[in-house]
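Heads up, there are several structures right after this.
Any read-out appearing in this document is the output of simple, stated calculations on the displayed coordinates, not a laboratory observation. As the structure is a prediction and not an experimental result, all values here were calculated from the model. Cβ atoms are built from the backbone, for glycine too; each structure is taken alone.
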Structure P
Amino acid sequence: MIIGTVQGDIHDIGKTIVATMLQAHGFEVVDLGADVPNHVFVQKAKEQDFDFLCMSSLLTTTMQNQAKVIEELIKEKARENLKVMVGGAPTSLKWAKQIGADLYAENAVEAVKVAKIALSK
């Protein structure tokens, strides 16, 4: 699983909590940190066979980068077997659906539940 806070956003406390919770529940997590350029998410997704790409955004001004990463994943043909989960204060299930994300989690506990369910399918 790849996780990071999108480009332009330096907030990573929530993302770090989510990553820690996922690791505690057996997921292998590659944490890219905060302010991750869009192309880095795509590059990492293409490097290995990850099941999930998780993006966090705390600012309404940066959440658009979640959509841009998904668009770039599709363009680079790196989206087919990759589940994309989004989260962060300004995001919602409606936002996730709007940008083509597969999953949405409001908090770290929910992220673990959502990832486990998605992995079992």
Structure Q
Amino acid sequence: MSPPGPDGGIDISAGRGPLGLDTPRLIVQVKSGGQIGSPVVSQLQGVMSTYDADQGLLVAWGGLTKQARDMPRHQHLRVRVWEATDVVDAVLGNYDRLPDETQTHLALKRIWVLSSA
């Protein structure tokens, strides 16, 4: 994870192997605030090329513009975009498999609710 300040377009980098250097190599860029435009998607693709990353993930908490949403479609095997609901779904779907330390930081509690079905 990158320290506070300019990160050169990389918030998280990861890879396989004991040092995280083996393929597949992944670069993650996280953007918060309003909708993200196509220049951010282009920036991620450029950073992936510069660092020879196999895959990229753009986390766009505020969503994407239509133009930005259309850009990664032709690179669906290399670039993914997660919006806020995708992140929440991934966390909830994998919460039980997360390390204890991560679960402690998230501090979620399972509750049971009656269904109308």
Query raised in the report: Out of P, Q, which one gives 13.7 for Kirkwood radius over Cα pairs in Å as computed from the coordinates?
Result: P
Query raised in the report: Out of P, Q, which structure matches 1.8 when distance in nm of label points 7 Å out along Cα→Cβ at positions 25 and 57 is calculated?
Result: Q
Query raised in the report: One of P, Q was used to calculate helix-only ellipticity at 222 nm (-39500 (n - 2.57) for each DSSP H run of 4 or more, over all residues; to 500), giving -8500; which?
Result: Q
Query raised in the report: Given that relative contact order in percent (Cα under 8 Å, 6 or more apart), derived from a single structure, equals 19, which label among P, Q identifies that structure?
Result: Q
Report summary line: Output 18.1 (mean count of other Cβ atoms within 10 Å over residues 17-24, calculated) maps, among P, Q, to structure P
